[in-house]
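Coordinate-derived values only; no laboratory data. Bear in mind the structure is a predicted one, so any value in this text is a computation, not a measurement. Cβ atoms are built from the backbone, for glycine too; each structure is taken alone.
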Structure 1
Amino acid sequence: MPKRPSFLIGLTLAIVASASTWFYVNRILRAQQIADAAAHGRPRGNLSDLYPRWLGARELLLRGRNPYSAEITREIQQGYYGRELDPARSDDPKDQQGFAYPAYVVFLLAPTAKLPFAVVEIGFRWLLVGLAALSIPLWLSVLRWKAQPRSILIFVVLALGWLPMVQGIKLQQLSLFVAALIAACGAFLTGGWLAFAGGLLALATIKPQLTWPMVLWLLSWSATDWRSRRRFVLGFGSVMLLLLGGAQWLLPGWLRMFIEAIRQYHEYTQNQSVLAWMFGSFVGHILEAVSVILCAICVWPMRRQPAAHPLFGQAFALVLALTVLIVPMFAPYSQVLLMPAILALLHSEASRDPVLPAVRLARVAGGVLVLWPWIATIGLSVAYLWLTPTVREHVWPMPFYSNFMVPALIFGLALLNTWVSQTRTLRDSAPAE
């Protein structure tokens, strides 16, 4: 049990750091975005990432309209941006905000179809806040880390003020909902509720790009011990069949429309992975392949471990870190999937396992990069009264400076940490000669 003064200091620092992030987003970042939009004539509507999905779901469920149609896309733009986008205006946003989700996302949004979006927006934002707080004990359960309640409270406060989390909450991003489903899936696995875990992972496929690595890993894990793990596959498969079949019944031919919507989305957004953004398309794709291979080599022996084993939790976290690194998107909110890998590294550090000096130095560098957004938001919040529009225009990106380095370094550290933990476990379990 940590000493009370240490806990109070830690909690106070966590509250200050998290509050600074919210202050920065609401008073500095938002002001800069409004000023920039006004200067370039860019439209600003509700700017809710939930809105395109909600409107598409409502129109399909209540009026039988095709959410992938150009007509629905124009209506989405009127709410999201405040008007339809004009191709003749070079400063207009490139993202058309089409319904680029699997059609079965409408089943999750069905309870909100008849509600005004103003009500849905508020409710979903608070739902994300609750899920963000709940995700901490879920991830700790996956990692088999029996942290003290005081430590958990500090982690929760930091999670609620973590820049990727705050951005996701402000934008009402479904990625946060998917991250919570994956966390719950992992917790149910460690608790032995394999069928429920499979069903939750199936629901998380509303964002396929964030789930396919985990689906492949857990299906491989299940196949290794089919007799005791088949319930996971049955749970996943049955829910997927219900989702796919229900979507086909509701909107025949939706899969073809979805694939076309994804193609158009990548065409007008030019999205790319973190590695491709950092190193260019050619080198980035090579590094993506190398990362996948290294991750597969590392986790392959762990497929024999039961879900209740700490190594399973580390493999789970590593696969999610790989996902953030290789998926064709680099928005900060996707980094919420790095949370279990960061917690696993903290757990390893707290356990004082012996590591090489170079590894220790790399962990310090990783810690600085993760902490940097808080350092920047605290500094900008303190200097708020002196931030003229001209100064603000130059300093507002500071909290995002580490955005591209964090996924790469966390993946590398998680890969090394998982490999060392696996080696140590195999060595300790080897029979004495």
Structure 2
Amino acid sequence: MEYINEIQQAANDPQRLETLYRSAQKAGLVGKFSDDIQACYKESPDNVLIAAWYYRLQGTLAEQAQRPNRAMTWLDAVPLALLSGVLLGLLAGINQQFLNHMPYFVLFWSPIAASIAIVFLVVVAKGNYRRANLAIGLLILAALYILLIAPTQASWYAQPYLDQMAIHLPLLAWIALGLTLLWLRSLVPDRFAFLIKSIEVVITAGLYLIAGVAFGVITIGLLQALSIQLPADWMQFLAGAGFGLIPILAIASIYDPHLPPSQQDFSQGLSKFIANMMRLLLPLTLAVLAIYVILIPFNFFQPFRNRDVLIVYNIMLFAVMGLLLGATPILADDLSPRLKSALRAGFLAVSGLAILVSLYALSAILYRTFSNMLTMNRLIIIGWNVINITILGFLFYQVWRKGKEDWVQGAQAVFSRSMLAYVVWDLFVIFAIPLIFR
């Protein structure tokens, strides 16, 4: 249900707004009501009544976050996780390859898992159904497009395209989740909180994966000790099914669908651990980048000649982006003035050195392109390099310009707005690249 039109009509009617809020409470849609209040507040920040409701709901949702009904959330999460596991297990058990190159499981696990995760989010929140339909529709459209367009390409284009889709479809799945939770009129705090929660979900999924692999190895060892050998297709099904459980369980462990992203709990547990870990890694990353910049003149032409070196550079660039994002505080007041100042200095140093290394890598790939030819992979990498270098440039500028007091808000704004660039380029890679390289 959408409240935004009714809120706009009642923007100067306190009694009607109160009635709307009580109806949202009865329907269990306070989170949706809060989202629409935030959207109206963004459009009309000078409206005193809307502003009062905006700040009132921030406090109300924060109190609710202290008493989340996690048991009911897991009652929805477990069946959907099992459904995801069964579907991905069947896909893995089939063990077929698309165009004799890419396993269907590797290619399409993320749209399937993300679609079920979106269903979980809207079922628990009891809202955002229109967003969910559009997000799932986007994933289905992308999957069908790949199935139909790849066979029309020449084999020397189709295979690298499918390799790229194994990377860019999971990114599209993340975009679909963001579309469900944020929509198009979200505020910076919600977008930034979504980015931080995304990191937490990925790390949590990694922990589940490690535990699942350990459990699987122990189970197989016990069965072999009893001279029991499971058929290969059963092993593939169980491996795919176990993997399919992870996305839903990770999201249910970290994210409370009743609340908007900015009202999630970041004050304890894994959230606090990840933030501290990222900040501890910042000086180590700075040392590595500094040493590398010093060594560049002694191995200057390596990335110009060696493709593998360029791949390492691009992985490094995304890792630095994730590190800086994870180290950015949710609230500036969470840090002491001394630590806040030291963290700002670390941001400036790491982003500055990362820009230098990235420009060096970009020059190498441009040299390889102009001296040879523009390939699909080169075009995609050039695009990602330009986007990430631009983001790092804006990040450096905003952190430096805002000064010691307001740099956190500046960094959050840069990361939040950069989401659009990731969305646009990912959609371009999925839908436009196969039309260029046929």
Structure 3
Amino acid sequence: MNTLFANLNQLFRPRGHVFYGWWIVLSAGGVQWLAGVLWMQSYGAYMVFLLDEFGWSKALVAGAFALTRIESGILGPLQGWLVDRFGPRLILTIGTVMFGIGFMLFSLVDSLVTFYLCFLLIALGSSLGGFATLMVSIVGWFNRHRAKAIALSQLGFSIGGLSVPLVVFMLQAYGWRTTAFISGVLVLVVGLPLVQMIRHRPEDHGELPDGEPPAAAEDSEIGGSPAAGSLRDFTAREAMRTPSFWLISLGHALALLTVSAVMVHLIAHLTESLDYSVAEAGGVVALLTGFMMLGQLSGGYLGDRFNKRYICAICMVAHAAGLLLVTFAGNFSQPVLLVLAFTVLHGLAWGTRGPLMVALRADYFGPSSFGTIMGFSSLIVMLGMSGGPVFAGLMADLYGNYDVGLGVLAGLSLLGSFCFLAATPPKPKMHDAPAAA
């Protein structure tokens, strides 16, 4: 027990005080909780009420979610450059304001056009004020404990999933318009103070990654210049010239085909194919998120100790198996057992793999240009985040159920495991030797 406390003290208080990076992790978790509970993981619940009121097709409603992901992907390179250039706090503040106002405007929607416009604003705000911007800060503040820090910050998103039943209660008791307006107010009141705690680089605040003291080797460098032959981070251009950049991006995109389709269509699938009530389906989302949290905790621990790409490959297989189970659960006498197995497999896989997507890129390419590298990667990743919901919705409209659409997405998840296996580390970049005087 004493050893455990000593290890925790060394982790969180490496120099006798709480390392500020952990306060950034806590703030990032709070921001991701807002995005998770109010939008990303509640979209499926909103979808049920929108379909009932307006009579739109599933593909059209899912298309709004897909369009927002396309917008975020296209914005990625510019967003990454802005964060690297001006720091994450300014970009987070702008995004949070847009996110909150977007929800307030969403409460006034009366047509498909205004619905799409509002969700574009919500998406732009949540992108600028959310995950990608937060990760730029975290990967700069951590090195040896990077996977742990990312995983702990993403617990906020998971807790958001556990909170989905509260949103479902609000939707049923007060209607989706009132719920949307209150959500916008909550984003501004809670989100803005949280993002003010985010900082860019530890060196700008008298700290080093992980809160450790300067290495003796660094003290020996003349004038603070890098020693000849020392390693340096990749630039965005150099990263994009490596096969690993494209393989990780493609594997990530294939993973999000499944994740995004589940977020948008799971509640509709459970209510239509398995006769669940909206409240019962919300309970499944909460249970799924509970296993996701377990996966995040284990992924942060395992990712700092074992080969991240092997772990990601295993998770992709679990994504595929879980999706097949929930898709065809209605064909068996005990569908509840298959739904439960889906929550275990998909939740653990999602939670374990999620932090490693960020940590793997940071390990391979370094934190210096991480925002820009993630931004260009998002151009590929968005294809999965946007394509999954639309494809599943189109197949459901065409065939009357989700069997074909979700079955195909499960196969593509399996394909993603081979992408991660092939994404070997790139050859490190070296500083040029200093010219002779």
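A value of 9.9 for mean count of other Cβ atoms within 10 Å over residues 350-357, calculated from one of 1, 2, 3, originates in structure 1. Each of the structures 1, 2, 3 was assessed by FRET efficiency 1/(1 + (r/R0)^6) of positions 110 and 358 (r between Cβ atoms, R0 = 35 Å, to 0.05); the largest value belongs to 2. The greatest value of distance in nm of label points 7 Å out along Cα→Cβ at positions 54 and 286 among structures 1, 2, 3 is that of 1.
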